[in-house]
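> Please go over the structures that come below.
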Structure I
Amino acid sequence: MLAVLTSLLVTAMDYPLGWLLALPRDVAILLVAVGTSLLLTLVRKWTTNQDQLGRARNDLRRLKALLRQAKRAKDKPALKRLRTTLAMVNAIRLKAEGMPLLVSLLPIVLLAVWAVERLDYIPPKVGKELTVKAYYPLSSVGQLTHLVPPAGLEMQGDAIRLVELDPDGQRNGLAVWVLRPVSGCPPAGAAAELIVRHQGETATQRLLVGGRAYAPPLAAHNGGKILATEVMLRQAKFLGIVPGIPWIGFPPWLVAYLVIVIPLVPVLRWALRVS
């Protein structure tokens, strides 16, 4: 159900944002980040009392100066009064954060869902080799498995493989194939199906080649004999160097997005005079 809803949301978001996929991936990530920063800035301007926040900002600046003077003078009663006033001003500013956050939440969530499905990987191209992996339970190690590629994908090596112990963790079986899309591969936007067979079980993996989008590279299967299949796609790295943070689940595009958005929002607020 969640996968269906995600697919519907991504398809709907392709109408306003799909043109970004025709651009180099770095440019697309940059435009998404700049657009997000501008959205957050304008929403704050439209949903808050800017006059009140401006006065609160000036009050804070003055109160902090008075606090420094009171500390130097060791005036404890004045310090207490100033800290109480400072807390009241900060409470006003904090209360004003709620509405911009609420209004921004829906478009940011929709953008995030779309970006996860569209910006994380580079779509496979005709003529470029693709590595396909299938994962099996340990009981399948030493057994035969078979990949049936669709028309337009040349197999590099044998279609029938022996399931081997996965060297990465050695917790499951693994079979690997290398394919090369050639002319005649399903047209851009049309999905092909990779078919993996093993011990009477069949699993399918969607594949999009030569278009602006890619199919999800990892597909889990529920039969028990074939645990999952994966097409090894290249992740998009901003400028080719910005890495991901795997231990918290941040792909490279998201790290680049945050690196741009976080400093850009205060810059835009300053440039547009938004408190």
Structure II
Amino acid sequence: MRLFVTHRTEYRFSESQQRIVQLARVTPASYAGQSIVDWQIDVDCDARLRPGRDGYGNETTMIYVNGPIDRLVLSVTGEVLTEDKAGMVFGAPEPLPPMVFLRETALTKPDDAILAFAEEMRAAGRNTLDRMHQLSTALNERLEFDKIHTNVQRDAATAFGLGHGVCQDFAHIFVAAARAIDVPARYVSGHLYQPETAAGSQEASHAWVEACIEDLGWVGFDPANALCPDDSYIRVAIGLDYREAAPLSGARIGGGVETLAVGVSVAQSQMQLQRQQ
């Protein structure tokens, strides 16, 4: 599938800022099933951009902006060719061993309820792959998906207790439960093509997970939709949790209040759409 992505982030500040530094994890890598045709990051003011790669193998861009500035717009556009690999990840940068992804974080620490839920999945599955499928399906059935964007910093235990959440919550709970039964699991941020939405418009990026399965390697699961990622998905960054794979994070020097507006659009090429009709 040929997919086109537009990701716009606008910051507004009630007072002028002296300096802004942003770490952007918005550039996907090419691997089996995902080929980057074109990708561009634009800033609406004088800025210095420094590309790099973090410890997880994610492509990063450090963005430095000197003030005074009271508004900043980051625009990401790109074109990607995708193939359905049934969720299996081959050829992506893998600088770390799978056992690293058994580590707990503040956002993925399981409570007694998640531990009990994880043991149910251990008993229900015939093997690791089956258990992870069971876990994805069970989470999808148990939790209600929030249609409005909520706090992405909410931890897994809180979301599980509430019984509802956004895709980040589903991912954090899955990761917490998988690690509790000794399956390495990691958070994935990226984009999802949803043709049922108007022009592919969304309020944020998507999130899912990958679990390390014996004899298969890393396999993706999207508990928010109860399926494995296919050619509708664009994989951008991984980490132990949201904070380590977030599209943007950073700091600023200056007072006042910051407001944020995000818009994401994922569209298919018109030629493909015409062929499908």
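All of the numbers you see were taken from the coordinates with simple rules; none came from a lab. All values derive from a computational prediction rather than experimental measurement. Cβ atoms are built from the backbone, for glycine too; each structure is taken alone.
> Compare distance in nm of label points 7 Å out along Cα→Cβ at positions 116 and 220 across structures I, II and report the one with the greatest value. Mind dumping the intermediate values first?
Numbers: I: 1.3; II: 3.4.
When distance in nm of label points 7 Å out along Cα→Cβ at positions 116 and 220 is computed for each of I, II, structure II gives the biggest number.
> As an exercise: mean count of other Cβ atoms within 10 Å over residues 140-147, calculated from one structure in I, II, equals 13.5. Which structure is it?
Answer for the origin of the read-out: II.
> Comparing relative contact order in percent (Cα under 8 Å, 6 or more apart) across I, II, which is largest?
Sorting by relative contact order in percent (Cα under 8 Å, 6 or more apart) in descending order puts II first.
> Out of I, II, which structure matches -15500 when helix-only ellipticity at 222 nm (-39500 (n - 2.57) for each DSSP H run of 4 or more, over all residues; to 500) is calculated?
Derived from I, not from the others.
> Of the structures I, II, report the one carrying the highest value of Cα Rg over 2.2 N^0.38 Å. Write out the running numbers ahead of the final one.
Values: I: 1.44; II: 1.01.
That would be structure I.
> Check the numbers for distance in nm of label points 7 Å out along Cα→Cβ at positions 148 and 252 across I, II and tell me which is largest.
Values: I: 3.6; II: 2.4.
That would be structure I.
> If distance in nm of label points 7 Å out along Cα→Cβ at positions 12 and 212 comes out at 4.6 when worked out from the coordinates, which of I, II was used?
Only structure II yields this read-out.
> Can you say which of I, II returns 0.00 when FRET efficiency 1/(1 + (r/R0)^6) of positions 76 and 228 (r between Cβ atoms, R0 = 25 Å, to 0.05) is computed?
I
> Next up: Out of I, II, choose the structure whose coordinates give mean count of other Cβ atoms within 10 Å over residues 44-51 equal to 12.0 when calculated.
Here the read-out was taken from II.
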